[in-house]
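K.L.:
Presented below are the structures under discussion, each in the form of structure tokens.
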Structure I
Amino acid sequence: MRQQLEYYERKLGKDIFSNFQLKGHLIFPFLWEIVHELKIIEIVETLIGPNIVCWGSSFFVKDVGTSDFVPWHQDGTCWGLNGTNGLTVWLALTPSKEDNGCLRVRPCTHTRKYEHIINENPNSMLPLKEEVNHSHSKINTVDCILNPGEISIHHMYAIHGSKRNESSARRIGFAIRYIDGSMKNTNGLNSHATLIKGHDFGNFIHEKKPKYDLDAQALRRHSSIISSSEKIVRAESDRLMKRIH
């Protein structure tokens with residue numbers, strides 16, 4: 001998987017990870033297959049039930065010598081969904097260790113929704129630049145150290161983040177967001193999502209598998225879906241959070 005992505009990075013340039021950071025599984029069939037991987041879905045089903053929807057997917061690439069980091073945050077803050085039965089599967093495509101900025105989680109923080117702010121830090125890897133506006137420094141931190149092909153799983157409201165890469169090798173992760181199919185948008189709009197298993201009860205517009213890598217029709221669909229999704233997420237962030245500079 002890493003080799004396939006880096007092939008296109010060499011062919012199309014480094015912007016590939018930023019251009020297709022969100023919902024890359026709608027562009028590349030091999031990512032679509034990862035999102036549907038049975039070994040992953042069987043674990044997810046034990047946690048959220050038999051009706052499984054992929055709400056989104058994201059790349060997190062930390063190159064050597066950059067100051068990129070992920071601030072402490074809760075994934076579900078700006079998703080605009082009416083429930084909390086969701087999670088993120090974080091798949092390591094390279095070694096993910098303390099020195100290259102592995103995922104870090106604050107255990108037991110999933111039981112409440114913390115206030116967030118928008119901090120316009122240019123090194124934040126989060127598209128909205130959100131971060132928790134609350135002291136949680138006394139809570140233990142767990143480093144999710146992974147080898148390539150291994151996964152970690154955290155609840156959609158578990159506080160987590162990661163430090164900058166201080167190693168001599170890049171770090172790449174692929175985050176997949178799964179939610180219970182009974183959940184829906186709080187604004188009454190049907191957003192796009194990928195039905196994985198079971199039912200979504202008509203709450204989402206189903207996304208389609210790309211026919212081949214960078215399929216022209218898939219690229220047009222992807223652009224439209226991302227535009228629609230960003231409006232929902234940004235509206236939710238404007239409603240919930242204040243900005244600091």
Structure II
Amino acid sequence: MRKSVAAWAFAGSLLLTACTAPAPSGDLAPDPAEEAILADFHRVAYGQPTISGGHLAKWTGPIRAAVIGTDRPDYRSAARRHLAELADLTGLAIAEAPADQANLLVFYDDDPFAAVRDNRSRFAHRIADPSSFDRRLDAMAPDATCFGFLWGGWPGGQGIGFAVVFLRTDRGDRTVEGCLVQQTTQALGLLHDLDPSAESVFGDAGKYVALTPQDRLILRLLYDPRLKPGMGWAEAEPLARAALRDLRKGGGG
């Protein structure tokens with residue numbers, strides 16, 4: 001079982017969650033498949049449906065990614081393949097870059113907490129409140145297999161600007177692969193987990209190590225241009241519904 005931690009750090013205020021997607025108005029009966037996809041999208045983009053609030057987070061500019069802490073060709077190749085898939089699904093320009101020029105840092109280490117300490121200088125300029133950051137880190141389960149932090153101004157309508165992901169490498173290659181896929185995808189704005197039984201890498205149960213068809217659909221939905229950073233669910237829901245219908249008509253799900 002993969003034990004990842006959605007330990008995302010946010011500029012401004014903590015990203016909260018919003019209400020469950022309302023049923024469409026009018027006399028037509030809701031499409032159960034559509035409602036299920038929207039519910040999962042809401043869950044991973046906004047969090048638990050029982051808490052109101054929250055803002056949509058997504059990147060709006062190019063991502064420059066650096067892989068740090070491993071010389072294993074298979075790890076580096078897997079990272080390249082997955083980043084290429086993310087670029088294809090989102091339309092974002094994602095390319096490799098040196099660590100000092102990157103805005104997405106992916107760390108491999110037998111001890112991800114040690115990697116945070118050893119590499120803190122690479123992202124310390126993004127930490128507005130070091131004490132709060134340390135408390136968040138200390139609150140994590142010490143055996144967490146992967147986690148990440150990201151920064152940006154999406155509550156005010158700006159995009160994600162910087163992210164770091166830490167992957168534990170002492171639990172076997174399957175766990176590393178699943179963590180890579182889950183955490184780097186979450187770093188694009190799908191910050192929250194689904195139930196462990198979900199047929200998704202966001203189920204956080206270790207059953208899936210690659211994006212499922214619904215995961216790909218949800219990611220494409222997030223990066224539909226109608227959805228903007230900072231949107232609350234009340235504003236985003238009708239746009240997400242329209243975008244989802246277009247994607248499904250076009251063969252996207």
Structure III
Amino acid sequence: MTRHDTLWPEPAPVPDRGAWLATATGGFWSIEHPHPADVDATNIFVGLARVCRYAGQVDPDRCFYSVAEHSMLMTQWAIDNGVVTHREDALAILLHDAAESIYGDMPTPLKAMMPGYREIENKAQAVIMEAFGLSDGSVEITKAQIKELDIRVRLDERLALIREPALSEGMGVPWMGDDERHRPLDVRIRGLWPTRAREEMLDLVDRIVTRMPARKPDCPMLARQVERAAHLDRTYREPELTF
């Protein structure tokens with residue numbers, strides 16, 4: 001009997017559930033019928049660190065900016081500024097783009113033109129959140145609050161990563177709106193290389209899990225994912241770009 005049998009009913013093998021993708025660990029991800037038992041934190045953290053924001057179309061001098069760094073900036077800012085005080089809310093921010101670890105980061109204007117893709121992505125996101133124990137009502141931060149953080153950090157990102165004239169033109173696009181709350185978070189975009197971003201994301205997960213109070217301290221789903229990612233190497237260092 002496999003370990004997930006105690007958490008969810010045994011799903012059908014992924015190749016029997018329709019179209020699928022290979023994962024970093026050599027496993028499978030079902031596009032049509034994903035299941036929480038298929039989620040491996042290793043694939044999530046590795047994928048988020050390797051996916052570049054803005055489809056890679058950032059300032060050529062900046063080299064790389066991952067979804068992992070984007071998510072960490074939002075999460076750490078929320079913790080430091082008292083927006084979140086519990087483990088579940090911090091993890092909800094950190095994993096808000098978790099589906100992009102599987103499917104990549106499709107630019108927002110293109111995604112808006114492809115509602116079918118959004119449905120697939122939303123299904124994967126919900127399954128991943130469930131696998132981390134974040135879909136049972138223990139999360140109090142709302143999607144609207146996370147979206148506001150997302151919009152604000154985009155302003156920091158654009159100022160650091162997008163060249164003119166696209167920068168000035170993009171600062172007034174519809175997602176920004178006229179709401180005065182939508183100001184930059186004033187965080188520093190470091191441009192972490194993938195292995196460093198993965199390492200720092202794992203360290204942040206450790207701090208969240210071990211130091212922040214939890215509404216549901218005994219969460220076997222989260223414990224399982226933390227254990228799965230524990231083997232990832234955190235010792236390798238790559239050059240860090242600063243700007």
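K.L.:
Can you tell which of I, II, III yields 4.1 when distance in nm of label points 7 Å out along Cα→Cβ at positions 38 and 134 is derived from it?
P.N.:
This figure was derived from I.
K.L.:
For the read-out helix-only ellipticity at 222 nm (-39500 (n - 2.57) for each DSSP H run of 4 or more, over all residues; to 500), a value of -7500 was computed from one structure; give its label from I, II, III.
P.N.:
Working: I: -7500; II: -11500; III: -13500.
For helix-only ellipticity at 222 nm (-39500 (n - 2.57) for each DSSP H run of 4 or more, over all residues; to 500), the value -7500 is produced by structure I.
Since every read-out is calculated from the coordinates, none of them should be taken as a lab result. Here the structure is a predicted model, which is why all the values come from computation and not from measurement. Cβ atoms are built from the backbone, for glycine too; each structure is taken alone.
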